[in-house]
Structure I
Amino acid sequence: MLQQLFQLERHRTTLGRELQAGLTTFAAMAYILAVNPAILANAGMDKGALVTVTALTAALSTVIMALLTNYPIALAPGMGINAFFAFTIVIGRGQPWSEALGMVFVNGLIFLALSVSGIREKIIAAIPRSLKTAITCGIGLFIAFIGLKNGGVIGSDPVTFVSVGDFTSGPVALCLAGVLLTIILVARGVPGAIVIGIASVTLGGLFVPAMADAKVTQLPASLMALPHSPAPVLLKLTFHFLTNWAAFAVALPLILTLLLVDMFDNLGTLIGVTKRAGLLAADGTLPKAGRALLADSLATLASALCGTSTVVSYIESAAGVEAGGRTGLTSLTTATLFLCALFFTPLILMVPAAATAPALVVVGIIMMQSVVEIEMSDFEVAAPAVLTIMAIPLTFSIAEGIGIGLITAALLALALGKPGSFTTVGYIVAGIFFLQFFKIFPFTG
């Protein structure tokens, strides 16, 4: 049944490899179970209910993606968007969190309309092949940066912005050991290298001190716990902003911001992860793009109904791809683990950042290898590609990195007298980003 449903032989994979890849993806993104509730709780939402809803929406959305596309991509409430939800919409603009959920739902409806009409698919096709490769590389740097930051290997500095962390610290030293171990295992072609690295650092953390009276890996008080009720946030979305013009005027730029960030973060992740998995066609197009975007739209609607900020495709899915995941069975495994996490949350949350950070760093290195596919000797190709690669981690936004790359490519095409080398849709999307960046029509209000 699994062979027929997920076409394992056709994708040159096995049941064991897919299960292992799903575990790897889950391990890399399980932090969302703790982080998303912590961020959204600032909006006044029930934290216990949010833990349950985060797991449920991640599982449901990932299953939808798996069944509609057979892609190894997992979804969960998006980082960055959850902060925008809590700190900009609710705290900054004074909107009740129930209204913010309503805005997420309207954003999902627009998403769905764009997906069904094929407009989002045309946007993917409008991105030049070199930029698609650059997006993969940029996401690789982004993932690696997040891993180094989470592991404490790099820290902030008021002058140089970033600096080297304290290598004498137990967690940092353990993270560095994990990076070295995982690199060696991957270089030697050891099956399950990333999972072995995560497990090894987690076990090692039981003996490495984090502080005077604590270890890096904390044993939970219990292995199992009953999940909290989702009732405090489930189906609590409201739409009062649609009842009068003044409220709608406040809501519109917020909805447009959700739409812009959500659309291009998801497009970037879809392109980056599927390219690395070898799922992009020879001409750079994404097969089943319509289905993938439909799944993404349905996931956005589900997140609003369940009571959390927008669900997005996760760049950490790349960890599962590098572990051998090639089909929706990888995603289905990740979804199952999210459901199990409802009862085994204490055990899941035992995995420290020092253990998942090396996985992200190594995945980032692997994704950066795609840079050789960009014709760097052609400056016209290299300029927008390199700017995209740099902008994604430096702006901490896949969407803004794509925008900078598209604007550069569009302006180059016009300046060099080759307007036909760029598509009409590409010019339109680049124009939208231009208006946003230079605040001619700022979506953020």
Structure II
Amino acid sequence: MDKGNFMEKALLVVPHNSRKDEWDIEDTRSELKSLVISVGVEVLDLMVCPLREINSSYYIGKGKANEISERAKALDAGVVIFNCELSPAQQRGLEDILEAKVIDRTQLILDVFARRAKSNEGKIQVELAQLNYLLPRLTGKGIELSRLGGGIGTRGPGEQKLEIDRRRIKEKISRLKSGLDVLRERRDNLRIQRRRHSLPLISLVGYTNAGKSSLLNALTKSDVEVDNRLFSTLDAVTRKLSLPNNQDVLLTDTVGFLHNLPHGLIESFKATLEEVEGADLLIHVIDISTHLLDEKFKSVNRVLQELGTDQKPVINVLNKTDQASSKKFIKRMSDEFPDSAALSCLTGEGLDNLRDLIMKKLDYLNTTIKLFIPFSRMDIVSEISANGDIFEKEFTEKGVNVSARLPKIIADKLKNKLTEK
């Protein structure tokens, strides 16, 4: 929301089950506030609601809902934001009691996404997710239709004909899905081209604001936008990285993950997350300076498991060592996390170790070859040198014997070239 526009004022509500919730209540409060502030909303107050069981009508108990209603009216809050995923019935029930607009965690995250999306594909995915969220919430009251704009503070024209609106939304969803299918086909074709050129794909994954974009810039000398805020990167960004063994790889920065990321959002953003599914190697970027290191690590792994990518080769990057409590702590974390590289994107310390580890983890894609290459085909020696590591070269009267290690796809291509007449 632009600074010149009206800033909506919100009361935040955090239902909390101390027996089941993994996060400490203060950490939950802090992250929720960060999300809300990032969409330009002023936080008036935050109420914690102890929760033993979920109420089918209001999520929380009716008595607590009445208490929230009194507090919202006293503060003159324009919106009440719940840090949980509400069903359409629960959302309507709360709005009846609170007499105010109610936003749940899913819609809040969607609003953050809407502000971050820059590419055409990213915008389509956000709009599709918004419409899928809105459709079951349409009623005859009109307030739900105002959510078509996708933002907190958005004011729609109201609802005139409910069935027409439903049909219009379903038609729009169908068009958006068709558009994503076209973009997905283009990406699949691009992925096939990458395979033909034997370029391995590495995907950066991690909790939002862990430093994935900073790592991409540090490794590839790029200038991808970096900001100290949640979800500063929404659209996938890919850059080429040259490793010390002359092997070129593609490094992709993807959307950051979040604690309790709603399942519906994972489904809606699978087009972007396909880069993770198609990766040969994952680099899990971990903020070693946060006291929530273990909790955020588990949150990311849950999303990877839901995507079916948790069995892929992975490197754990322990980022922000310059902000860590001590070298002893860094050493302990390095021992705890297998296949890890401790580094600082800010200072550059540890980046060389990461490059070496990437080469080691990608070695399963390579093969060792021994070829006799006649002098008439010395261009093949140049190709081997450009794409791999030659560790032995013996000249004879008719040519050269070469021993090298390089990507399997390129090795097969070069062998075929030598057999061509």
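A short reminder: the numbers here are calculations on the coordinates, not readings from a lab. Just so it is clear, the structure is predicted and the values come from calculations on it, not from any experiment.
Observations, loosely collected:
- Calculated for structures I, II, relative contact order in percent (Cα under 8 Å, 6 or more apart) is largest in I.
- Structure (I, II) behind the derived value 1.19 of Cα Rg over 2.2 N^0.38 Å: II
- Test item: helix-only ellipticity at 222 nm (-39500 (n - 2.57) for each DSSP H run of 4 or more, over all residues; to 500) calculated as -13500, pick one of I, II: II
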